[in-house]
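Some structures to go through are shown next.
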Structure P
Amino acid sequence: MDVRIGVLHSPKELALEVAGTAAEVETSVNDVLAGKGGVLWLTDVSGRRVGVPAERVVYVEIEADGATKRVGFGPG
């Protein structure tokens with residue numbers, strides 16, 4: 001599944017492909033933003049760990065299936 005994280009004062013969002021379920025990612029995001037941790041840590045499918053300080057997280061988008069990915073110029 002794809003996860004995109006908006007970071008405060010950053011023009012680009014972080015994009016990760018994460019293994020697991022949307023519920024697991026949502027739980028870890030909710031825990032960090034509720035004050036149970038200072039940094040949101042996620043591991044992508046290639047083993048890269050990415051950490052974002054909780055106070056810098058602006059938004060998190062979780063796309064559970066890749067069905068919305070399109071290639072080409074055809075009508076959507």
Structure Q
Amino acid sequence: MLIKILGTGCRNCVTLAENTKKALEELGKVAEIVKVEDIKEIMSYGIMSTPALVIDEKVVSYGKVLKPKDIAKLIENAQ
């Protein structure tokens with residue numbers, strides 16, 4: 001599983017990345033987490049606000065910082 005955090009490195013983006021790691025730990029799952037900070041690459045996903053969460057190349061959330069439990073649900077649904 002590949003999880004991408006789209007954002008320019010702002011505080012919300014960092015928090016989303018940390019919450020994603022917590023969600024994976026709670027689920028006992030392993031995934032590669034990649035931070036995408038390149039504006040052109042972020043724009044290629046068609047989102048209008050960051051941070052965004054992408055699981056296996058599917059945008060599952062953007063414009064908000066999800067809590068670990070919410071991210072865990074998205075990870076489970078993606079499998």
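All of the numbers you see were taken from the coordinates with simple rules; none came from a lab. Remember, predicted model here, so these are calculated numbers, not experimental data. Cβ atoms are built from the backbone, for glycine too; each structure is taken alone.
For structures P, Q, calculate distance in nm of label points 7 Å out along Cα→Cβ at positions 6 and 62 and state which one comes out highest.
Top value of distance in nm of label points 7 Å out along Cα→Cβ at positions 6 and 62 goes to structure P.
The value 71 for volume of the Cα convex hull per residue in Å³ was derived from one model only; which of P, Q is it?
Going label by label, the one that fits is Q.
When helix-only ellipticity at 222 nm (-39500 (n - 2.57) for each DSSP H run of 4 or more, over all residues; to 500) is calculated, the result is -4000; to which of the structures P, Q does this value belong?
Source structure: P.
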